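Have a look at these structures, which come just after this line.
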Structure 1
Amino acid sequence: MTRLIRRRFLQQSSLAAAVSLAGTPRTWAGANERIRVGVIGLGIRGSQHIEAVSRFKDVEVAAVCDPDENRLSAGAAKVESRSGKKPSAFPDLRKILDDKTIDAVMIAACNHWHALATIWACQAGKHVYVEKPAMHNLFEGRKMIEAARKYNRIVAGGTQRRSSAMYRRAMQALHDGIIGDIYLGRWLINGARGSIGFKQPSDPPAWLHWDLWVGPARMEPYHANLVHYNWHWFWNFGNGEMGNNGPHSFDILRWGMRKRLPVKIYSAGGRFGYKDQAETPNTQIASLEFDDGTLMTCEIRGHHNNDEGGIWFYGSKGSATIGDGQFNVFLGRSKEPLPEPIAKESGGDHFRNFFDAIRAGDPKRLNADVEETVLSTALCELANISYRVGHSVVFDPKTETFPGDDAANRLLRREPREPYVVPEKV
């Protein structure tokens, strides 16, 4: 994200075509050798990882990890039912990283674990697939990119639409100028969320390794609103709906508009309609301005809604919208789209792209290199910082700081908790 990181990326990318990756736990002897994978985090998304990998004859889930012993047992059983082989199973992800026969890890743990798990995996010589949001805060994102480049690992982000044939065709149409110069991108998410109520602190259940679950976050008492899903709505562990679903939509806007980081951000909102224990807003709007004056705006509606939603682009020749399986273009002031959707097709497998890049030893084969997912996540986190400090913020993309704004700068990273520390030097 900084100039130094970008320069390092370009230098290493120029070498990638000439040399394959070195230092992997095993050197690929041939097409029939299986890639051995460890899945970290065995909730809904981790289970989907297991199901996806089971389709590939050249990949096997050799290990699973979750600090919840119940999920750990269920995940191991799922692997065995699909493959006929019982995987190794650990509550501590470091046990997987110590296994030199594991080639790659797939991280579907809570947001606050994404960055450290990725960095540790790179240091251990593993390739990484990490779900969105790529990280919990901007400092962590920089360190993830640095680790991927320093250790020459294949690190893919979970912004899956970059592998979709439909989205790839749509983005190419935008880049070819079908609606002219794009000056505004917009997205709206209207998924309703109900009250989570209130849960009192208590002793962690016997099946949960609480210290491991908290990991790099600030230690706090256990309560049942954290484990499992509702941690999303607490700043110590999650990034609200903005960080939960926002990275996908911002990723499409950045891709179509060919943008990196904004210079001015304003966000407002609140938790409306009920009172509960959650901290993050269920209703939020944000505006992000880039150095050329172009804008991105977004809106989250988490309570009562109409059926509006989606992603829009506005240009000098017309507008376009993408979603529901098609990409529609409106030229001039017409309210009718072009007769045929520009991109209405299926195809593209994000997981397959990750494993193909590993086999090729070439990070340039990735459709969603970690830097892209980090940048898209960063837009969500910048919006959240503006919301949390209660005013618009000015951001310097070169230094990745808020000049003269101590309150905003304090939210760029978290206080470290030993031994789960995202290092200054990876």
Structure 2
Amino acid sequence: MNVLYTTHFSWPYVDPAPLADRQIICGPGWSVNISPEGSLISMPSPSGTFDAAQIARQIPRGQTPDLFVAYVDTFQKCWPTNTAVFPCPRVALVGDVHHGPSPIRTVLRYLLAETFDAVFLIATRRTAKWLRAAGVGNVGYCGPAVLIRPFAGAFRHQRENIIGFAGQAGQYHPRRQRMIASLAEASLPIKALRAPQPLALEMFSRSLVTLNCSLNGDVNMRCFEALSAGAMLLSDRLSAESGFPFKDGEELVCYDSAEDLAEKARYYLANPRKALMIAQAGYKAVRTRHPPSRKIAQILAAASGKKWDRSLIVDDVSLSAATEKFGPRLACYEHLQELHRVVERAEVLYMPDVARFADDVKDLLRLRLAVAHRDGMAWDCVVAGEDSYRDALAVASPERIVTI
């Protein structure tokens, strides 16, 4: 099978999913690369939005794609348009839509303008409800396993008595910064660094405890990478809608707050035998239930028109009264999603006329929701309708009011 895969990622940050032996990778970070046999392996694309016909003309005749795959996210760094120029099945892999400016609406406009045979969410299963309600067809969830390269080494029984962390902890990750700082303030041995994947995997395999903290309630690659390296993983608790596939207390351990994280980290550092038992269970879970090769095979089967594997289907996440005030509701959700990214605990008040829409944000676990006014509360945000906007002014400054 010939596959053409467009992406703005390049090694060593995130490798493209290895979908086929004969695969051309195309993106702004890639250059022309030819295999010893003479086939094209990679090629550059313009940065940002570009006409797919520009790259179609450069593909050798013998490598005309049997499958076209576009990795897209809200930052629009590699957005091929006119994808119908490829007369083959077309799949969109949707990455980050849980941060950035109008993230879901941005990707939604793209997906509605193009024609994909299947759309698979990588990090945010919860986004399926918005895409489907807007009219995007064949939306599923594949998770980040398709992008990881599992640790190649053996499970290590001898570990350093540290809490290891490898990954980004910059401006987009305020909660991650808070968790790392809280461990240091508790005088726990946290070792945090940013490293390419091979070095990160080594660190995970050597640390007695490994820290994970999602950017914004998403299932991230680190869960799978760390567990593949035999990590005893401490990861933040995610919502039921996230599709998080590992068992808390058996294959990893979830925490709810900085205090909870410090308490659990201290316990497992002091009880290495219990830590290693959980680490071994997580190590086995990744290799038996979630190998990347299995998820890739499921995506390829779905793209070819075969019946979707059950794990790809998202049928328990839906938007109630989907057509009612859809646009303002999505704008409100994006606002509260961003609040959820930045603030550890946020108090959100829904005015009575829009209280029925509070279910829209039930997948954002750290938002505390209430209906109608309560005296003495300091609200982080008030959600109001046109009929209640003036009442909302009494409990929040205008910049903290979101209207539906």
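As an exercise: volume of the Cα convex hull per residue in Å³, for residues 41-256 alone, calculated from one structure in 1, 2, equals 141. Which structure is it?
2
Looking at FRET efficiency 1/(1 + (r/R0)^6) of positions 121 and 161 (r between Cβ atoms, R0 = 30 Å, to 0.05), point out which structure of 1, 2 has the largest value.
1
Can you rank 1, 2 by relative contact order in percent (Cα under 8 Å, 6 or more apart) and just name the one with the largest value?
Ranking 1, 2 on relative contact order in percent (Cα under 8 Å, 6 or more apart), first place is 1.
Ranked by distance in nm of label points 7 Å out along Cα→Cβ at positions 49 and 385, which of 1, 2 sits at the highest value?
Top value of distance in nm of label points 7 Å out along Cα→Cβ at positions 49 and 385, among 1, 2, belongs to structure 2.
Can you tell which of 1, 2 yields 0.10 when FRET efficiency 1/(1 + (r/R0)^6) of positions 233 and 353 (r between Cβ atoms, R0 = 30 Å, to 0.05) is derived from it?
Value 0.10 for FRET efficiency 1/(1 + (r/R0)^6) of positions 233 and 353 (r between Cβ atoms, R0 = 30 Å, to 0.05) corresponds to 2 out of 1, 2.
Ranked on FRET efficiency 1/(1 + (r/R0)^6) of positions 169 and 281 (r between Cβ atoms, R0 = 30 Å, to 0.05), which label among 1, 2 comes first with the largest value?
Of structures 1, 2, the maximum of FRET efficiency 1/(1 + (r/R0)^6) of positions 169 and 281 (r between Cβ atoms, R0 = 30 Å, to 0.05) occurs in 2.
No value in this document is a laboratory result; all are computed from the given coordinates. Remember, it's a predicted structure, so these values are computed and weren't measured experimentally. Cβ atoms are built from the backbone, for glycine too; each structure is taken alone.
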